[in-house]
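Any read-out appearing in this document is the output of simple, stated calculations on the displayed coordinates, not a laboratory observation. Since the model is a prediction, treat every value here as computed from it, not as a measurement. Cβ atoms are built from the backbone, for glycine too; each structure is taken alone.
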Structure 1
Amino acid sequence: MPQTFSAADAVELAVIERSGFVESRHVGSAIVIDADGQIATQLGDTSTPILPRSSLKPLQALACLTAGAPLEGVQLGLATASHSGTDRHASAVRDILDAAGLDEHALACPAAWPLDSGTRDDLIRAGEKPSPVRMNCSGKHAAMLLACVVNGWDPASYLEFEHPLQVHIREVTERLIGQKITSTAVDGCGAPVHAMSLMGLARAIHRIGGASERSPFALHRQAATLVRAVRENPWTIAGPGRDDTVMIERLGVFAKVGAEGVMVMSAPNGTTVALKILDGSTRAAALVAVRLLERAGALAASEVDDAVTALPLAVTGGGRDVGVIRSAF
């Protein structure tokens with residue numbers, strides 16, 4: 001059975017302190033690629049495949065662009081997002097569907113309540129039910145549907161592994177990661193998710209994060225357009241107060257968390273980190289990523305120190321702060 005790396009091949013990435021006592025430890029693996037494309041840091045096993053989960057979304061969104069989906073600005077940000085399901089997010093997803101001539105019934109992602117608690121409470125008070133458009137992956141699904149319509153591909157079967165769209169996404173992904181995909185699973189939203197090494201994932205995000213809109217290569221120009229869309233509209237990729245949005249707003253990075261402890265982040269100069277926390281927790285992922293970029297010289301320590309104050313890192317006891325989640329280096 002295909003599987004990811006083991007604890008024996010991981011290193012400590014973060015610790016949780018409570019009242020001066022180290023209560024828990026997060027182990028995992030991470031890799032940093034510098035602005036010139038050279039490996040700056042390797043921690044643990046970066047060659048055994050992982051499932052990138054939603055950290056794959058930038059690659060999937062870029063594949064939709066290369067397939068001809070007319071996405072830009074806010075809509076392109078939503079195509080890359082694990083959004084909070086606010087009215088603003090849902091409206092942008094509906095705009096993508098409108099461009100495809102489809103409605104919410106075409107979405108094959110599960111019905112869900114918004115991740116944003118205020119929006120969820122408002123919908124419950126209004127007598128609404130969970131819906132696919134509020135599901136955090138609905139932007140990605142809407143972009144996939146738009147790509148299908150543009151190409152005349154069947155939108156009803158767009159999540160099948162051998163659908164023309166998914167074949168195209170796999171080919172673009174292999175080109176970006178520089179590896180052949182040998183394992184594919186079903187993500188939480190129902191879309192295919194491809195296994196790859198942290199090394200491959202980091203190289204893909206490095207290529208996307210360091211791309212130029214003046215490149216002679218169309219793929220690179222489109223990648224740069226995607227990154228700009230997210231940096232100019234950081235609310236799209238997650239939502240108010242959430243880690244990705246906070247780090248983009250405060251540090252100008254390109255960041256995308258994935259379920260089960262995955263995180264990718266690219267600094268403004270192109271230095272890129274990809275990491276996997278082995279126990280699947282994401283609570284320390286953004287912190288570890290920015291500290292690794294700081295250690296590589298891509299982010300200023302003072303700016304990182306300020307930015308991490310906005311992350312939910314406090315450990316509480318009796319209604320007050322008694323400890324903290326901190327990186328292990």
Structure 2
Amino acid sequence: MPGKNIQVLMKQHPQGWVKEEDFEVVEREIPKPGPDQVLVRNIYLSLDPYMRGRMDPVRSYAAHLNPGDMMGGGTVGQVIESNVASLPVGTYVNGMLGWQAYATARADELRVLDPKIAPISTALGVLGMPGCTAHYGLMEIGQPKPGETVVVSAASGAVGSVVGQIAKMKGCRAVGIAGGKAKCDYVVNELGFDACIDYKASDFKERFKAATPDRVDVYFENVGGEVMEVVFARLNAFARIALCGIISQYNGQPYAFTGMRHLLVNRAKLQGFIISEHMSYWPGAIAEMAGWIKQGKLKYREDIADGLQNAPQAFIGLLSGKNFGKQLVRIGPETV
């Protein structure tokens with residue numbers, strides 16, 4: 001087999017904002033699959049905000065990286081060598097195989113994909129972790145009811161875009177928050193939200209108030225910081241908040257949040273969640289969302305960087321909001 005296995009490692013723990021110098025691209029030998037393993041040629045890599053938290057040497061829901069460790073992450077690839085009868089050569093699979101071109105895995109570490117149902121890249125976005133995160137957080141924690149107002153931050157992203165579209169299908173008013181006119185226009189004109197407010201606008205608070213005349217019943221939080229402060233001030237009694245992420249805080253100093261009183265006076269429920277702890281929920285959610293895509297009810301957008309060596313730069317862009325849609329890295333061609 002020609003070539004080498006390119007991997008991206010965390011060279012050092014970032015100090016504040018992530019820099020390209022915090023990563024190292026190396027070449028290794030392509031691994032050989034063991035008796036119960038397959039060799040996967042990775043095609044797409046998913047870049048996600050949670051990866052930033054694992055680069056810090058702090059206690060969290062998952063073990064942090066140490067210098068020299070390979071960056072972890074979800075991939076979509078194709079089996080090119082197999083010692084597993086149920087995974088013949090040519091099978092497309094999804095797994096947590098990391099920032100590398102080739103990887104070995106067992107069958108129980110992989111999800112088999114059918115490219116006839118949807119493009120294989122969707123297994124890392126709308127029909128994968130981000131989509132399931134949106135579905136679970138909104139439906140299980142948010143529990144939206146027809147006529148209610150659902151607000152989601154990072155509304156043009158892989159998670160937020162799905163949240164708002166499902167909210168509309170459930171008969172709710174969907175209000176997004178995003179950065180810049182282009183993203184807000186996409187959220188309203190393409191995804192069908194009722195409104196989208198640019199958090200970068202000087203009159204953000206006033207615009208958000210006008211867009212939520214009946215205040216906020218469900219808030220899906222992806223950003224944290226000042227945006228969360230503004231939304232909390234508009235909560236209705238017994239509002240539900242799904243705490244998915246706080247991307248604005250991942251690189252800088254903690255935000256001095258002062259809005260806790262709104263939770264108390266409105267008797268609001270706030271629940272953080274990690275979708276990997278709810279794997280039994282995935283099949284039903286994916287099946288439902290695949291149906292919506294086929295019916296044209298659920299739309300998605302991908303932002304694809306080319307080349308594994310460009311993954312660090314794309315990741316840094318993701319953390320600063322430069323991506324438009326689900327951020328992926330194309331490692332190699334879909335067919336060879």
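Out of 1, 2, which has the highest value for distance in nm of label points 7 Å out along Cα→Cβ at positions 24 and 296?
Result for distance in nm of label points 7 Å out along Cα→Cβ at positions 24 and 296 over 1, 2: largest is 2.
Work out which structure the value 24.6 belongs to, where mean count of other Cβ atoms within 10 Å over residues 80-87 was derived from one of 1, 2.
Answer for the origin of the read-out: 1.
Given a computed value of 3.6 for distance in nm of label points 7 Å out along Cα→Cβ at positions 16 and 304, which structure among 1, 2 does it belong to?
This figure was derived from 2.
Could you figure out which one of 1, 2 the value 27.2 for mean count of other Cβ atoms within 10 Å over residues 56-63 was computed from?
This figure was derived from 1.
Work out the source of -11500 here, i.e. which of 1, 2 gives that when helix-only ellipticity at 222 nm (-39500 (n - 2.57) for each DSSP H run of 4 or more, over all residues; to 500) is computed.
This value belongs to structure 1.
For mean count of other Cβ atoms within 10 Å over residues 232-239, which structure out of 1, 2 has the highest calculated value?
With respect to mean count of other Cβ atoms within 10 Å over residues 232-239, the highest-scoring structure among 1, 2 is 1.
Any idea which of 1, 2 comes out highest on distance in nm of label points 7 Å out along Cα→Cβ at positions 136 and 160?
Greatest value across 1, 2: structure 1.
So if we calculate distance in nm of label points 7 Å out along Cα→Cβ at positions 144 and 240 for every structure here (1, 2), which label has the highest result?
Largest calculated value belongs to 1.
Check the numbers for relative contact order in percent (Cα under 8 Å, 6 or more apart) across 1, 2 and tell me which is largest.
Ranking 1, 2 on relative contact order in percent (Cα under 8 Å, 6 or more apart), first place is 1.
If Cα extents along the principal axes in Å, for residues 200-279 alone is calculated from each of 1, 2, which structure is the one that comes out at 41, 28, 18?
Here the read-out was taken from 1.
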